[in-house]
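S.K.: In structure tokens below, several structures.
Computed from the coordinates by the stated procedures, all read-outs in this text should not be read as laboratory data. Computed from a predicted structure; not experimentally measured. Cβ atoms are built from the backbone, for glycine too; each structure is taken alone.
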Structure P
Amino acid sequence: MTRFKSHYLAPLAALLLVAACSDAVPSAERPAPASATPTSADTTAPATAAQTESERLNAWFDQRFEEEALARPEYLAQLGRSERQDEWNDESREAWLNRIDRAQSDLDYLRDEIDVDALDPETALSYRLYVKSAEDRLAAMPWRDHTYLFTQMRGAHASIPTFLLNQHKIDNEVGARNYVARLNAIPGKLDTLRERSAAAFDQGVYPPKFVYTHTLRNIGNVLSGAPFEDGGDLNLMLAHFKTKVDALNLPDETRETLFTEAIMAMTDNVGPAYERLRAELLRQQADAGTDDGAWKLPDGAAYYAHKLREMTTTDLSADEIHNIGLREVDRIHAEMRDIMQAVNFDGDLQAFFEFMRTDPQFYYPNTDEGRERYLQEATAIIDRMEDRLEDVIMTLPEAALEVRAVEAFRERSAGKAFYSRPAADGSRPGYYYANLYDMNQMPIYQMEALAYHEGSPGHHMQIALAQELDGIPDFRKFGRYTAYTEGWGLYSEFLPKEMGFYEDPYSDFGRLAMELWRAARLVVDTGLHSKRWSREDAIAYLLENTPNPEGDSIKAIERYIVMPGQATAYLIGKIKIVELRERAKVEMGDVFDIREFHDVILASGPVPLDIMEERVDTYIATAG
């Protein structure tokens, strides 16, 4: 069984911003294709024709995954590899067009050269998933410039320092020199994105004005410390580099030279690139409007419909999703009233929400001691779940999991909690990040549900296990379908209730509060982007219908505004998993095995919801 560790990262600098979604999964992105010409690998003649075609296609999948990984240096680092360690991803329009051309050539190859009828079932599924991925990439072409490149939630201004601190390995002199090379190469990445952002702004694609305040503040914090400011601490990227280099077995002269070169890179290249970006965002801020929803963008309604299809992997309309949200909010409110009665609370649901927001018994102190206590208890919750995992899960991942506090430079903008996948080579564990910047935003009664969602049996169980699966190509192991990934995460909050956890009624309320949060998301996301709600309208809805603090509600709505559709995936995915499980129970009767059912869900790696449903239906038809 995997053992878990708790690790609190003391604040190193007052920098901010997040490179990952709040309570979403900042795991490796689906790799972008390279520009090489597709080829089919030669294979020896195995026993049957089906094996021949399947082996040929799987060799091609392996080749394509390797080409795509090699085309993206940052993705290589996420995989724990060191090739192209002195480079950043190519963010140019030319590189994007090459990837689009490659997606089309992949489709042509698969449709013209592969005999689908001759594939074994697992390879046939891989074929379908690869085709869908390529088709999705082509379908997204019209909307490439609709993505906001610099926001409080994501963007290179934040992902660059996050990457250098968490992904770039400095375990020898080569890694250190490549770190300096990457510092010097930051202008190539940042300037390209800055120019794209400027062009998009001039075409009417930009976030609302409030976003610029966050982003500019974050850029200022990225540029804090020496050598950008006199006195005080080193800049976080420089401090990290110095710590890593000092730990290497290098001559003093080499260490001093490396540090001097890093300072020059920061002064000559990093600082000026960020200053150019700051100037551009100040230009945009001066003329930015205050409309919040995607409806304001060119062809905004069609763009939002595309994002809903992409995130939910369904054809549900905005109105249908909105109504599902309203229905689920009503259901969860009723269950919360049951808990109110169980704890003998005298008052209505709104009064109970206020009680849960404000009573000191539900919060640890906003001190280092309080933060350490939170991390220790979160680790203990996962340890207790670990002892029971084999009751409900057949195959457990080997990768380790650590509980961490979000780093100081991004904690003010980061979400409540999120998961970061382990390195495929085992050199880096999976991380469950808890945002402990303000302990008043991290109620004790939500600790269980958060730990189950981000750790086990949630994202760590699912994502780490997918990386370790045998018999499927790498593109499936490292793929991502948000409705599947986050649907499992939310289902993993619900499953422990059936296992006898959430013994404290307030903790069970926390589980419901988190599910309510996801239900309300369906309402406010569609409200913002389809029904033209304002930021203030959406915040008011959350404050009235959920127990979350005002700060939570504001941060959440600002997230949904800049990431249209993403928040709808969670509950839509969870509803589908529960629906399929109940169907299997009814149709299979006494032969239903919850461990087998979960294996069907997890053993495929990430898949769209319709394919997940097909797999469960096949399991029902063939089991027993």
Structure Q
Amino acid sequence: MHPVITASVPLLEPPHWAVAQRDLFDLLDHAWRRFERDFTGPDGRLTYQDRLTSRDGVDDFYETFFNWPQLYLLGGADDLLAASERHWEGVTRQLTELGMLHNEYERGYDWFHQSESLQLFYFLCMAAPDRWSERALRFADLYVDPECGNYDPEHRVIRRPHNGSDPLREGLFDGPAYPWLTEEARMYGFPLDWVLPPGTDEPARDRDPRLGEEMRRRMGIGDTAVNLAVSGLVLNALILSGRPRYRDWIADYVGAWRERAAANGGMIPDNVAPDGTVGGLLEGRWYGGHYGWSWPHGWYSVGQAATVAALASVAATGDESFLDLVRSTLDEAIAQGKTMAFAEADSSLRSRWVAQLGDDVRTPTLHVPIRYADHGWFDYNPMLMAVPTALWHHSADPADRERIERLRAASGHDWRTVRAFRGKEEAGHEEPWLAFLAGDNPDYPERILAAAQAQVRHRLARMERYRDQDVTEADIHLWQQSNPVVTEALVQLTWGGPQVMYNGGLQQARVRYHDAQARRPGLPPSVAALVSGIDPEATTVDLVNLHPAVSRSVVVQAGAFAEHTIRSVSHTVCEDSSWIGDLYDYGHREPVVTSASTQVDGPWLRVELPRSTRVRLTLRLDLRDRLPSYRTPFET
């Protein structure tokens, strides 16, 4: 079926990272079961008796479980997949009863939040494609099929910022004004801040034109940049079905945005009027659209959506130039950078960076602006590394790597530092991981696994404190803040990939694994993996079987979707058993380790791991020379 190699190097002193990795799997297995017991009902829904009074909230229910099937794919418990499916079904029924869904899909909301909701769904499709393909195609058709009312093929626009399964849901809110909270106004300001003449007194919130009539008229229709994240939903359908219409839609829709960016000097605009005109509703401004450059999050939302779209377009069409949709805008933001201490910056993301930077909040480092308005660039933050990391991981392009090196050189803080924090994206440790891959952070595996342990144990304590609390609508983030499943460390170390792009991305990975004996995805029990290099010419993977008595069999897959080809593999061997020594020797001798090579020429390689053995694989990969697919090595 597939080329097979057998590990022969004896495992005498298990590496600390391998033991720590398996300990983390065990702790996570305990933790998700505790969460399920304390916060969910028998049918999988979350324990919640309140109502939802605005269009917001769907994402918070689904996000709670977003990485549970991801943990299953990494090698979590056999019954974790069934639990993840049960929670999706239960939450979907729950949200339908709350009036938030129609035909199992969001009635109409922005794609900053919809993309967060869908991460759970994408991982379920990846783990069990046969069971989830019907829904995946039905959801994608809400956008690909013009009859559903979301897409205008003539002007190549999604018709409104709030979109979904209910074509009658219009505008951005149901009451007289957008429900913008005082704290949100303090952090992010107001949309359309230019519609109030200078010196105007602050209007009452329910009569503020920036949150009412003007917002509905200027921002409630037409396309917006965060809708680019829809391409992830359509790519998922393409991978499942192979139907050309999904490929063609991605090329058409993302291609339109690429043309608009090119016409705007390379900068991605954030708003398009229904007639296809950039700035048509905002008096010519290329900025200021819903969830765009000015309000509320800027590059944090626009950049992730554009990256999701660019990567989806390359996967669908093979045209690598789609990445330029992101590169030119990213480089312009970096060019506007300033060196300062975070404590002096005008950041709207303070709570995130205080946790991520720790003591370095007072260390001068490069800050880049993430928002733009009439008065120019503002909202300076340390560089959000998810986008440049995703670009380089995909392309392996020296220019994308050089950008990362420039960012590191401009940073005043030490990229090798690992702090035990957890953002909502279950990410944020790109810098020390990149330093590890560069060869100058050798202790990273042990330290990131320790940080992951700390986060799980912290969440277990939080769960114990809040498990009996009656959750109200104002507190629905409690579930996300208590979710004890942490996967970033395992994704980086075992798959050699960054954590999934949280706002709508599909998983990136140099390699994935399947348990050949159980015929399921993920590392087998007692097996640990470490990817220490992701150069396509030399992707380095260590596999260790810690079990003293039981053999394991692992299929190594090239890419998250078997989209790469393993041309050949060089692997360590120990053919001389004299390391055991004679009967009366007081110790073992040093094993003599040599190497051998095997031709593979396919996406899969099987590795037999006898008890207490290890092997280092050096894979030569051809990147993205195969159509991405959810197929498995067990299919004929």
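S.K.: Comparing FRET efficiency 1/(1 + (r/R0)^6) of positions 126 and 366 (r between Cβ atoms, R0 = 41 Å, to 0.05) across P, Q, which structure shows the greatest value?
M.R.: Q
S.K.: Given that helix-only ellipticity at 222 nm (-39500 (n - 2.57) for each DSSP H run of 4 or more, over all residues; to 500), derived from a single structure, equals -11500, which label among P, Q identifies that structure?
M.R.: Q
S.K.: Work out distance in nm of label points 7 Å out along Cα→Cβ at positions 390 and 550 for each of structures P, Q, then name the structure with the largest result.
M.R.: The structure with the largest value is P.
S.K.: Of the structures labelled P, Q, one was used to calculate Cα extents along the principal axes in Å, giving 71, 70, 52. Name it.
M.R.: Derived from P, not from the others.
S.K.: For structures P, Q, which has the highest computed value of mean count of other Cβ atoms within 10 Å over residues 150-157?
M.R.: Ranking P, Q on mean count of other Cβ atoms within 10 Å over residues 150-157, first place is P.
S.K.: Work out which structure the value 2.9 belongs to, where distance in nm of label points 7 Å out along Cα→Cβ at positions 62 and 462 was derived from one of P, Q.
M.R.: Answer for the origin of the read-out: P.
S.K.: So if we calculate FRET efficiency 1/(1 + (r/R0)^6) of positions 166 and 614 (r between Cβ atoms, R0 = 30 Å, to 0.05) for every structure here (P, Q), which label has the highest result?
M.R.: P
S.K.: Match the computed value 17 of relative contact order in percent (Cα under 8 Å, 6 or more apart) to one of the structures P, Q, and report its label.
M.R.: The value was obtained from structure Q.
S.K.: Of the structures P, Q, report the one carrying the highest value of mean count of other Cβ atoms within 10 Å over residues 86-93.
M.R.: Comparing P, Q, the top value of mean count of other Cβ atoms within 10 Å over residues 86-93 belongs to Q.
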